[in-house]
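Q: Following this line, the structures themselves.
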Structure P
Amino acid sequence: MGRNDLILPFIRQHKWRFLATIIVGMVANIFVVLIPVSLGKFFDLLFQFQSHRAAFLDLLPFSFWGTVPEYLWFLFAMILILLVFQFLKRYQTAILGELYVKQLRERLYQQQLKIESLVYDNRGAGRYLLRHSGDLKTIQNYLTKGIVGFLTDIILILIALLFLLWLNKTIFLIILIGFVATSLSVFLLNKILFKVSVERRNTRSGLLAFVSRQLNAVNAIKAFNKDSTEIGKYNKRSAHLYDAGKSFQGIYNFILVAIPAMLYLVLLSVLYVVYVQKTNNSLTIDQGEIIGFLLLFITILPIFRRVIRVSSVWELGNISFKKLINVFELPIEKNNGDRPAYQYDKGHIEFKKVTFGYTDEEPLFSNLDFTIQPKKANQIKIGNGEGKSTLLKLIAGIYKPDLGDILFDGQAMNNLDLRSIRKKVTFVSDELELIGRTVFEVVSYSRKESKLSKTEELLEQLQRDVPNSLKLDVKDKVVEGGKNLSKSQIKLLHYTRAILSNKPIIIIDEPIRNMEKNTKRNIMEWLASQKGEKTLVFLCRTWKESTIEIDHVITLSQ
């Protein structure tokens, strides 16, 4: 994948909007040149000059500018037209940018959700925080300023240069040479700016990732009095970012100052040539045309600067495109229509010589061979630190075995659409975060109000005899996955979410840990009622609950 793979399909999809924006910009540019040039006509009329170049206005369809008042009305009309087309150009360009970023943002989010979880486990999710802010803004600028804006500006400069060529060949050559020399100088400076900018942006991304990691561990930092240590680490990173920022700002602002300085040198050269030609009586333009030229030069001066500086937009955009492309090229889960769906029969799950490890060194599991019996209570004897969470993620298809197969009713997981498996399997585990801002949003797949009463009934059933101070209501707020809740309440919500999904296979990580006694009793009663109907799998080292008799025990040898 390259940068063009992210730009060209969008342009093709919106080619008419893109073309209309360029055309509107061309019309606006014509009036940008026409207004200062036509001012020569004003001085001809005011001082009774006869400028053959200003007479081009008389070629227009309606000659109603034969007097100063008539010309002023004509100028007023041109200004109004310019304002309308300038607005349309700016608005259409901005809308193109917003639409492009919208599509890219949504595609990026989908990609991030599809990326294999092992990638996030190895790299952390914090490094992707900037993808929705700085990088997308830079890419938006690449489209609006680096492509649309650049094309319309180049057209404007070509129109202005054609007029200058018609006005005076010597002036045209001076401006052309000055423009080329300035462009080459800025191009070389931008090469330096690019390297400094990469370091600055990487340092900023690293700082944000550091803050994200430390804030997620803020309780540990406080409990172990590590705040001074962490502040020191942050300040060191911040100082590094400051140094990178100083280098960037030095080069960037030098470029901003150098561009107008070099262009004003071009203007100085032109004025000197006019003076020499006037002294030698070889001047081929009159006073009105000189004024028109000066006004035109001042008008297009910011356009020159914008065109010359566009390489900065390109360079910064290339950095962001590279980062985004890296995300798009990360391995993703294979969930698509090209793979057959899981055909559920009884819920028979089998591990056949499964090997898995996080690194190429010693694997966590080697040659796992066991069977989960359908519609029975299964216990997999495994404790904390022995790969319990990893085993759950293997069953969920979040991790893929390095070797071997996981079979669902005889169908190999590697050959199936993972979404179709997950439609039949639900999980109760702290490893699978609570998602939502309220209790109802956390536990219900559907946010429809019709599901609200069913959720309320289930919560009431699971919380009967629970002290009122510990009871949860569907409208209660849930902060960042449950940071405002007790461990028992969090466990309750995990069970509620699994029960409401009404799936035939339930995988439960540490079934009774951290549960209030009444809540535990109610949930165990519900699970006991599901024996014979659903496949129950308990991941835990020991089982002492008399409410449910275990039918099948699987002991994993580590």
Structure Q
Amino acid sequence: MKHLPAARLSTLAVLAASVAFSATPALANTLIYNVNGITIDEEGEARRFTQLVYDDEGIITHVLERGQDRPEGIDFAMDGEGQVLLPGMIDGHVHVMDIGFAALTLDLSDTNSLDEALAKIATFAQENPGRPWILGRGWNQEKWGLGRFPTAAELDAVVSDRPVWLERADNHANWANSLAMERAGVNADSKSPEGGRIIRDESGNPSGIFIDAASSLVGDSVPPPRAEDRDLAFALAQSRLLENGITAVADMGTPVVDWMTFRRAADRGALNIRIMSYADSPEAMELIGGPGPTPWLYDDKLRLNGLKLYVDGALGSRGATLKEPYHDEPTTRGIAITSPAQLRNRMSRAAMDGFQTAVHAIGDAANEDVLMAIAELSTSYDGDRRWRIEHAQIVDPADLPLFGEYGTIASMQPLHQTSDMFMAEARLGEDRLGGAYAWRSIIEIGGRIAFGSDAPVEPADAFAGIAVAISRTDENGRPFGGWRAHEAVSREQALAAFTADAAFAGFADGKFGRLIPGERADFILVDRDPLLASPGEIRETKVNGVWIGGVQVFAR
């Protein structure tokens, strides 16, 4: 979410952040026993154990299989009561602050029609008369079956006394009412900026929809939130992540104000999750990291790894760039946000100082551009670069081998597949889906996979992600047999992609992610075994407790 709420939150609301689970100190040489433990070995295979020991710094010292003797000098022992113990889930692609602000503003993600959305907007406006702007996110005209974008006039019919600014579910388009456009000075003479598009009506007037870079035309007029609003949003985001068993995230597109929010929390002792950060611009990257990536801070809780870049938009708003025109709109091939020259310049600028790059690419043209840039830059910058492509949703099958050739990490989100599968068919046509959400193919040609959610675009639910990854079906088991089921991965691969491989993608291997001696004791207790349960059962997984660095930070 690029433009965040300025609503003045009450003192009570700010105090509500303190209800988060109070962390208890780790004890020296702690043993947790009677568990059905699962860890990931160096080959990516699942290995089972029954007891785990960690020291007073929260570092694992022993992982004991059935029949092995406990070490001496245990100061504290906890009975796991036969529960399943897993590494903490690592979400390889989120927008941390957006999760929190989404919880504080209007959520349209559960609406199934335009009428339902308009009714919810009207109710929200009535219940919040003091908010100077009505802000929110989550609308999706494809889910509504609308067959077009919504309009400002439709928003005006329910809220006309205040500006309304609503972000689409994929974060790549925004919907404004007439007053919001008037406040921003947007009219028929306004031009679409490079990398963006103003949707217009038949008379040439802005219709109320702004795609990608065009969103700034209105969004820049939204008053920014205060520091205390940001602190509350972060507390809410962290709470939601922890209750889902997520102990670490890659935060994609971190501006300096968000980085400082994370640091304020850490300075207060309130940063529990681990954050691998990717700056939202070269300028922010240099301000935060200076001559290179930051060291791990706050006992491995926070690090700036590198830079997040964009090449194209999203399929839902037809902003993803394609090699051939859209099947359902032959007049466009998408919107290029960054030119090939700009992409290479920015990737090179980051690589020169050792920063990692994570590049958003959804369409097959965008993915080809990033893969070719990686091929070119790999000859100039040696060493362990771990080039990342975020989403990699539609790849030309001819380009897939490039993932393996340079060890490129495909940072992908399983829930996008079930949310987008029928839309993808409409956007591309059946004969152009050969490299769509191609998880297994990328692994088989030697690429690396890291899984995430893109929260708040999708729920930060790793277990729902695992269920999709192994079945290619949605929560209702559709389509029968799975959508392009040959691209499903094994249970072990899915679990690794949400733990060890997601840590590797963020240069955190050796720090956390695998539950092995020498790594941080980041683990969760859950009520079922994801390696044995059905996809439907995996979706229903309950997280009963969360420990980070041996400290319990959540209990159901």
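Q: Starting from the value 0.95: which structure in P, Q was FRET efficiency 1/(1 + (r/R0)^6) of positions 180 and 332 (r between Cβ atoms, R0 = 41 Å, to 0.05) calculated from? Show your work: numbers first, answer last.
A: Details: P: 0.30; Q: 0.95.
The read-out comes from structure Q.
Q: Quick check on the output: 24.4 is mean projected area of the Cα convex hull in nm², derived from one of P, Q. Which one produced it?
A: Working: P: 36.3; Q: 24.4.
Going label by label, the one that fits is Q.
Q: So if we calculate distance in nm of label points 7 Å out along Cα→Cβ at positions 308 and 540 for every structure here (P, Q), which label has the highest result?
A: Details: P: 7.4; Q: 3.5.
Answer by largest value of distance in nm of label points 7 Å out along Cα→Cβ at positions 308 and 540: P.
Q: Compute mean count of other Cβ atoms within 10 Å over residues 140-147 for each of P, Q and report the one that scores greatest. Numbers along the way, then the final one.
A: Working: P: 22.8; Q: 15.8.
Structure P comes out on top.
Q: One of P, Q was used to compute P(r) over Cα pairs in 5 Å bins from 0, in percent, for residues 164-371 alone, and the answer was 1, 5, 9, 9, 9, 8, 8, 8, 7, 7, 6, 5, 4, 4, 3, 3, 2, 1, 1, 0, 0. Which one was it?
A: Working: P: 1, 5, 9, 9, 9, 8, 8, 8, 7, 7, 6, 5, 4, 4, 3, 3, 2, 1, 1, 0, 0; Q: 1, 7, 13, 15, 16, 16, 15, 10, 5, 2, 0, 0.
Answer for the origin of the read-out: P.
Q: Comparing structures P, Q by FRET efficiency 1/(1 + (r/R0)^6) of positions 36 and 260 (r between Cβ atoms, R0 = 41 Å, to 0.05), which one has the largest value? Don't skip to the end; give the middle numbers.
A: Working: P: 1.00; Q: 0.50.
Checked P, Q; max of FRET efficiency 1/(1 + (r/R0)^6) of positions 36 and 260 (r between Cβ atoms, R0 = 41 Å, to 0.05) sits with P.
Q: To continue, here is another question. Match the computed value -20500 of helix-only ellipticity at 222 nm (-39500 (n - 2.57) for each DSSP H run of 4 or more, over all residues; to 500) to one of the structures P, Q, and report its label.
A: P
Q: For mean count of other Cβ atoms within 10 Å over residues 404-411, which of the structures P, Q scores highest?
A: Values: P: 17.6; Q: 20.9.
Going through P, Q one by one, mean count of other Cβ atoms within 10 Å over residues 404-411 is largest in Q.
Values quoted throughout were computed directly from the atomic coordinates according to the rules given, and no laboratory measurement underlies them. Because the structure is a prediction, the values reported are computed rather than measured. Cβ atoms are built from the backbone, for glycine too; each structure is taken alone.
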